[in-house]
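Structures given as structure tokens follow.
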Structure I
């Protein structure tokens, strides 16, 4: 995955090597607008129009930095690099969004990094969209009821019975809290169906009351006297089909923000000579124009 992320909010004190021809006092792009090329999966750029300057971070990673919360560290080398450019005339977004960079405007000055450490942190709101607000489902954000590796607030099947929580009859009261009297508790054991791995209390796990083994207990009905009741909700039916597989899960990441930091950067000029070195740790800024993401995941049994 190729990511081209232009850096923002930078005011750098730079040490210039004695033999460097390019004299750059700072990389201050605080007032420039961060843009994104929709034609590419990961292309972001920032330009100072008043001075025709740009600053870019280019790197490759297999991590899903735009779709999954977490932190990625990258050591710059080879094609992974920070590039500073000053153009001879005005440069527009077309320059960066064209698959083949145009020949105009020409680049009058360029610095290319040889070393550096980059940290990209992806944050956002994770939600399973099971109609139970996360703060009600688990205020601690730590509970994993079925032990499948997904905490309940991002687990669309909290009890691991292959029946999505949204289908398990959770009802809310006027205060927005779960109404334990009206919510489904088919076997009356005090455990609501969405947290009960054996909904009808017949001794056969709901997950195993799946006669056709298609990971969907809600389409199995073998009681001719109760055609409207699925086997997993019918205590009179206790046929077992061992299903040791979870169905595919999905959760969602919204309000995504990328935070970019870098440190220990060294640059070469256009002739390949050492030009400048940035010793300090730098906060490069945030980008919040990422589209909400759907994350598909099949837990290991």
Structure II
């Protein structure tokens, strides 16, 4: 009850920003605060919270300047040592900012040696989730392991609805999809994997074309992309904006840039007075088990700032 009241108060006058500049400064300021002290993640058990924290922090670091990342890198070295798919996304953020040590890079690359010549990388145990594509492929591409990254993406082709939208999970032995094919953040993880390399140009443009048809009038996307009545969702929307920006860069077609800017506008409308991105769906319990919690989430914050950074490139030339 108390939590509901606090959330209600935080949402008073949400999205009322007088200028893009003020909004960007506030979102950056909140991201910096969360790097010092990430918001509490409501998950059972320390191990589960640490796994989720690695990709949350990774998203924030991707949105920071290199000097800031250097200041925070040592603080999260313990998370980096956790041998999970999720910690690979944190490693990617540090690598992208030029602060991942050679030793750490080699240790993380060694985790994938078993899959170097065959097979796909499971999420946990023998389970395959689309999350894995977004969490490891950017790192693999950045570290020159393109063949393994390409194999993750091409291997998931059989788990795409209509050859476009990824199912949340897939049982490759029984050839059965698990979960839904229009979960926004799941599609976001798939997008982040695709954006790791322009090798994926055809897939990027095909997905962008289909996402254009699903973009809401306000520029955002629902937590379930195909359902126009599903709850608006900030993390999936932000990554969709990144997809549109890359599609524009690859094709030069203005419709994609306009779509990316519409996403940014929608994200402004989902930002609280203190600069926190709201309406991010909570973490899932498994394929088909989706959270009904919509709140602040560092991942949404980081992806939004990454989109802002990409769009600034074009704003300077207008």
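None of the figures in this text is laboratory data; all of them are computed from the coordinates on show. Keep in mind the model is a prediction, meaning the values are calculated, not measured. Cβ atoms are built from the backbone, for glycine too; each structure is taken alone.
Which one of I, II has distance in nm of label points 7 Å out along Cα→Cβ at positions 131 and 179, as calculated from the coordinates, equal to 1.3? Going label by label, the one that fits is I.
State the single structure among I, II that was used to calculate helix-only ellipticity at 222 nm (-39500 (n - 2.57) for each DSSP H run of 4 or more, over all residues; to 500), giving -500. Derived from the structure labelled I.
Among the shown structures I, II, from which was the value 10.8, 31 of Rg and Dmax of the Cα atoms in Å, for residues 155-202 alone calculated? Label of the source structure: II. When Cα extents along the principal axes in Å, for residues 195-242 alone is calculated, the result is 34, 18, 16; to which of the structures I, II does this value belong? Answer for the origin of the read-out: II. FRET efficiency 1/(1 + (r/R0)^6) of positions 147 and 163 (r between Cβ atoms, R0 = 25 Å, to 0.05) was computed and gave 0.65; which structure, I, II, did it come from? Considering all the candidates, the number was obtained from II.
Computing percent of Cα pairs over 28 Å apart across structures I, II gives 35 for structure II. Quick check for you: by percent of Cα pairs over 15 Å apart, for residues 235-290 alone, which of I, II is greatest? For this comparison of percent of Cα pairs over 15 Å apart, for residues 235-290 alone, the top structure is I.
For distance in nm of label points 7 Å out along Cα→Cβ at positions 83 and 139, find whichever of I, II sits highest and give me its label. Numbers along the way, then the final one.
Details: I: 5.2; II: 1.3.
Looking at the calculated values, the largest one is I.
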